[in-house]
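Next up, some structures in structure tokens.
We did not get these values from a lab; they are worked out from the coordinates using the rules stated. Keep in mind that what you see is a predicted model, and the values were worked out from it rather than measured. Cβ atoms are built from the backbone, for glycine too; each structure is taken alone.
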Structure 1
Amino acid sequence: MTALLVALHILAAVIWVGGMFFAYVVLRPSVGGIEPAAERPRLWRRVFARFFPWVSAAVLVLIGSGYALVFGPFGGMAGVGLHVHLMQGLGWIMFLLYGHLYFASWGRFRKAVDADDLQAAGPALAGIRRIVAANLVLGLIVVAIGASGRYWP
């Protein structure tokens, strides 16, 4: 069971952090060349509509598998190392940022694009971009902690 929980935890992190890396580092610069410019928000609308359900599922799997590991085979919070506490703390910050992104920024962006209000879509997309940038940095730190933490002194 531990191996399954660890595998689910890692796969969920790969989906979330890897997806953010792809969207921010590869897709975002590539979209800039799409003309007319009015097509860019429509493309992001389609991309996010497919990406966010995966992220939402990944977040739930991360939380569930993480706490199942901590309170199962690892014996509770007292039985885990500093790296697990750091992953948990940063993970909750990421979760809260994603919640704001999904329920506030994405909602505004989706409604603006669906109403063809591209003036309102721009600031909402900028908000999404800022949150993704912050979560990408945090996510890469968490991945590094998760990969190396058990080897810390």
Structure 2
Amino acid sequence: MESLQNIINIHDFLPHRAPMLMVDYILELSEHEVKTLFAIREDNLFVDNTFFSETGLIENAAQTCSSIVGQTFFVDENKQVKENVAVIGFISAIKKVCIHRLPRVGETIMTDAVLISRFNAENYCICTIKCETYCEEQLLLEAEINLFIQEK
């Protein structure tokens, strides 16, 4: 597993909070790519019979993806976190999703996402992002997701 010494605070890039936060750490983040970690816990909303559900995997992927574009709302051009930012975001379309396996309680998943396209307007962004989720070396999910994010 990657070193956690250089992790990025997920709260700086997503409005989600427990119990809906499905990302623990951002390991890498740029304008076009992100890599996150998430440990599957027994008390998670999307755990059923010791498995993290399909819905949970998709929500993890969407939150991972949204941190790429979310940084433009939550961080200024000097890389300083903005105060009192309120955004609304949602999955506007799932173009493709393939779930190969569901992770179990106690496993940690890593999700990689790459920005494919982006349209910015004054206070909103529409984007398409490709993502893959792994548990160790095993591919769990492949998806292409459209997101809409707007500053309130």
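A value of 1.3 was derived for distance in nm of label points 7 Å out along Cα→Cβ at positions 22 and 54; which structure in 1, 2 was it taken from? The correct label is 2. Here P(r) over Cα pairs in 5 Å bins from 0, in percent, for residues 62-125 alone has been calculated and equals 3, 11, 21, 22, 17, 11, 9, 5, 0, so which of 1, 2 was it run on? It traces back to 2.
Suppose distance in nm of label points 7 Å out along Cα→Cβ at positions 46 and 78 works out to 3.7; of 1, 2, which structure was it derived from? Here the read-out was taken from 2. Starting from the value -26000: which structure in 1, 2 was helix-only ellipticity at 222 nm (-39500 (n - 2.57) for each DSSP H run of 4 or more, over all residues; to 500) calculated from? It was calculated from structure 1. Highest-scoring entry among 1, 2, by relative contact order in percent (Cα under 8 Å, 6 or more apart), is 1.
Match the computed value 11, 44, 35, 10, 0 of P(r) over Cα pairs in 10 Å bins from 0, in percent to one of the structures 1, 2, and report its label. Present the calculation step by step, with values, prior to reporting the outcome.
On the way: 1: 11, 38, 28, 15, 7, 1; 2: 11, 44, 35, 10, 0.
Going through each structure in turn, the value belongs to 2.
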